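Below: a set of structures, written as structure tokens.
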Structure I
Amino acid sequence: MKKENIPKELLKLVTDEEIIMFQELRIRIKELNYKSNLTRLIEGDDYWISQVYDSLWTFKENSNKNFNNKKFIDIGSGCGFPGFAYAITHPNSEIYLVDSSKKKTDSLQEIIKKINFKNNIFVINDRIENLGRHALFRESFNIATARAVSNPSTVSEYILPMLRSNGLGILYCGKWTNEDNKNLERTLKALKGKILAIKSNFLPREKGIRNVIFIGPKAPCPDIYPRSIGKAKKYPLKD
């Protein structure tokens, strides 16, 4: 197996079999990139650190939490991260990848056809505001993630309605300030949620700092959330 120039920090988190799957995933994304423009982060450290490692470290380095055998939803999945990364390393979990772009969800379907994932993986082309009001999806997930989707206050309005009472929302952020924290706390108060933890990590090879905010329900999210399409982004609850 050719391991390329994969950072040692990532090799500590994954098996040789998983590395092979990530190599195949990169090939498939590159193939589709020519017609779908899925992502620019596909070569070298851009892929192995900014995509794969960045998606995985929060799951692998929080050993006190059980992330296996879960019902998982990735909101605004784009080219499939962190959803595909979680699927490869947690093969007993059921995966839902959601994106409003049909071009992207069609590409995700093509990738699933060509890679031998062990999970049941479902791709949904819809707005998360619609799914959050649908009885089949609302309050039905153990884990919900959002990476590079929008600001945390907006994203939390998408995530909280999807979570079971003991579910975990994971918000990937770059910088994180006291003002960001105050805004999110105000938003979560309206959503009947809470901040569970905040983890920070300096990505290898000077790829910058990553903050991950864990959120969860304190009580059932009020039925009015998520609001209609575009409202959470235009009028975030922090205001």
Structure II
Amino acid sequence: MNIVPIPAFADNYIWCLHLANHKALVVDPGDARAVTTYLQANQLELAGILVTHHHFDHTGGVDALAAGTNVTVIGPAHSPFEGATQTVEGGEHLQLFGLNIDVLRVPGHTLDHIAYYIAEHDAIFCGDTLFSGGCGRVFEGTFEQMRASLESLRALPAATRIYCAHEYTAANLRFAVAVDPDNKALRQRVAEVSNLRAQNQPTLPSRLADECLSNPFLRWDDPAIIASAQQKEPIFTADDVFRVIRQWKDSF
């Protein structure tokens, strides 16, 4: 299956999954025009939409794309987003357009946040929960919720590819180096990302195995990250480590 990023706004990616029979499934279409332009250029017909959470840069194009059609729109339950034809809470297994999709509940960035895992394609569509080199801000949930959500993502197979919604990797890695300056795997990722961005290429998807070596927000139990957090304040738990590092990033 071909999975292609459709750029939108300043740094969003709307992920387009090419299905059989010239059909397409898109994830978090904040910009209807960008999606329509891509579908027309590639002779694709929109069959479905997956929404991870209610923020407008992820949902703003849904109504226009679905209007007057039979497009299936899957979105989170108990959400300010009201454009779904089917809502999910996490824990569901969906069989959709020939795909087997597991829905994961990953609150923290928002309370309604979910992710879509397609094991047969080693793909997780995680919105703004896990980024390449970073994680989303904690807006509606708690730091404890966010760390627990990231722990559930960290438990996926190492080969899983991270299809997050923003091109934030270079900035995230600059912060990661401040937290973990002696990490050789991180330095290698910085070089790789710098090369990709110099060619105006996406840095996504990244591999979970690489994230677990270099992303400080998946490494609250790593001695190097604990030591950096302890320079900010006394640390007692994994949640403390995560909170201190996330607050440090907020002011970085």
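Things to note:
- Of the structures I, II, the one that 0.97 was derived from, the read-out being Rg/Rh (Cα atoms, Kirkwood Rh): II
- Label whose coordinates, when FRET efficiency 1/(1 + (r/R0)^6) of positions 96 and 184 (r between Cβ atoms, R0 = 30 Å, to 0.05) is calculated, return 0.80 (choices I, II): I
- Largest in relative contact order in percent (Cα under 8 Å, 6 or more apart) among the labelled structures I, II is structure I.
- Parent structure of the calculated result 44, 22, 16, given that Cα extents along the principal axes in Å, for residues 168-223 alone is the read-out and I, II the choices: I
- Which of I, II yields 15.4 [mean count of other Cβ atoms within 10 Å over residues 80-87, calculated]: II
Here, each number is a calculation from the coordinates, and none is a lab measurement. Keep in mind it's a predicted model, so treat the numbers as computed, not measured. Cβ atoms are built from the backbone, for glycine too; each structure is taken alone.
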